[in-house]
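Every number in this text was worked out from the coordinates using simple rules, so none of it is lab data. What you see is a predicted model; the values in this text were computed from it and never measured. Cβ atoms are built from the backbone, for glycine too; each structure is taken alone.
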Structure I
Amino acid sequence: MTTQDVANNLVTMWKAGEFIEAGEKYWADDAISIEPFAPNGGDTTMRGKEALRGKGEWWEGAHEVHGVEVEGPFVNGDRFVVRFKMDVTQKDNGQRFTMDETALYTIKDGKIAEEAYFYGGM
C-alpha cells in the first residue's frame with residue numbers, strides 16, 4: 001500500500017467521522033504523536049499505540065464536536081499533510097470554538113509511524 005493509498009483511506013475514514021477506527025487501523029504499534037502543547041497536562045510527545053489511543057479517548061471525553069471539515073491529503077514521499085477545521089465545545093466549561101489544525105503524518109510499512117500537529121485560530 002502506497003503513502004497515497006493510506007492517506008486517501010485515512011481521509012475517507014476521517015470524513016466519515018471514524019477517527020478512533022482510523023487510528024486503530026493505521027497507527028503503528030510504536031507510533032509517535034507530537035503536539036505543540038501537552039494535552040490534559042501530559043507530555044507533548046506520546047509514544048505507542050496505547051498512549052495514542054488514550055489521547056484520543058481523552059479528547060472525545062473532553063470535547064463535543066459539532067462538525068469537522070477535512071482537507072487533503074497532500075502527499076510528498078512517505079509523508080502527507082491534512083487540514084482539519086473543527087467546531088468544538090469544551091465539556092468542562094462550555095466554551096465553543098473553531099479549531100484549525102494541520103497534521104503531518106509519516107508512513108512506514110503502511111502504518112502511521114509519526115504524527116505531528118500544528119494549530120492556528122484557537
Structure II
Amino acid sequence: MIDHLSLGVRDLAGARRFYDAFFAPLGCADAGSTEAELAYGPGGESRQFYLYPVTGDQVQGLGSHVAFAAETRAAVDAAYLAAIANGASSVRAAGPHPDIAPDYYGAIVLDPDGNKLELVAGAMH
C-alpha cells in the first residue's frame with residue numbers, strides 16, 4: 001500500500017551517518033542519494049525511504065512513526081545498538097514485548113531529529 005516515506009531532518013550529513021548505520025543490519029543501503037536528499041532502499045535498490053533537510057520553523061518529529069521490518073531478532077538488536085551509538089534515544093529496548101503481541105520482538109528509538117523509528121521481527125497480530 002505504501003510507495004515510499006519521507007521525513008525531515010535538521011542535518012542531512014548527520015542523518016546520513018545515522019541512517020547508514022541504522023539500516024545496515026536491516027539490509028537497506030543508499031539508493032541514489034543526492035546533495036538535496038537521502039534515499040534508501042532494500043539492498044540499495046528501489047528508493048522507498050527519503051530524508052530531506054528542513055530549516056527554520058518547520059517542525060519535524062511530531063507524531064512521526066515509521067516501523068521497519070527486520071529479518072531476524074539479531075538484526076533488530078544490531079540496528080537498535082547502531083541507532084543508540086549514533087545519537088538515538090531509546091523508547092523501548094530491543095527484546096520481546098508480549099504486551100504488544102505474543103510473538104512480537106522489536107524496539108523503538110527516536111532518531112536525532114525526534115522521529116520515532118520502530119524495528120519489528122515477529123508477529124504484530
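Worth pointing out:
- Which of I, II leads on distance in nm of label points 7 Å out along Cα→Cβ at positions 16 and 32, largest value: I
- For -6500 (helix-only ellipticity at 222 nm (-39500 (n - 2.57) for each DSSP H run of 4 or more, over all residues; to 500), calculated) the corresponding structure among I, II: II
- Given 35, 21, 18 for Cα extents along the principal axes in Å, for residues 8-63 alone, calculated: source structure among I, II: II
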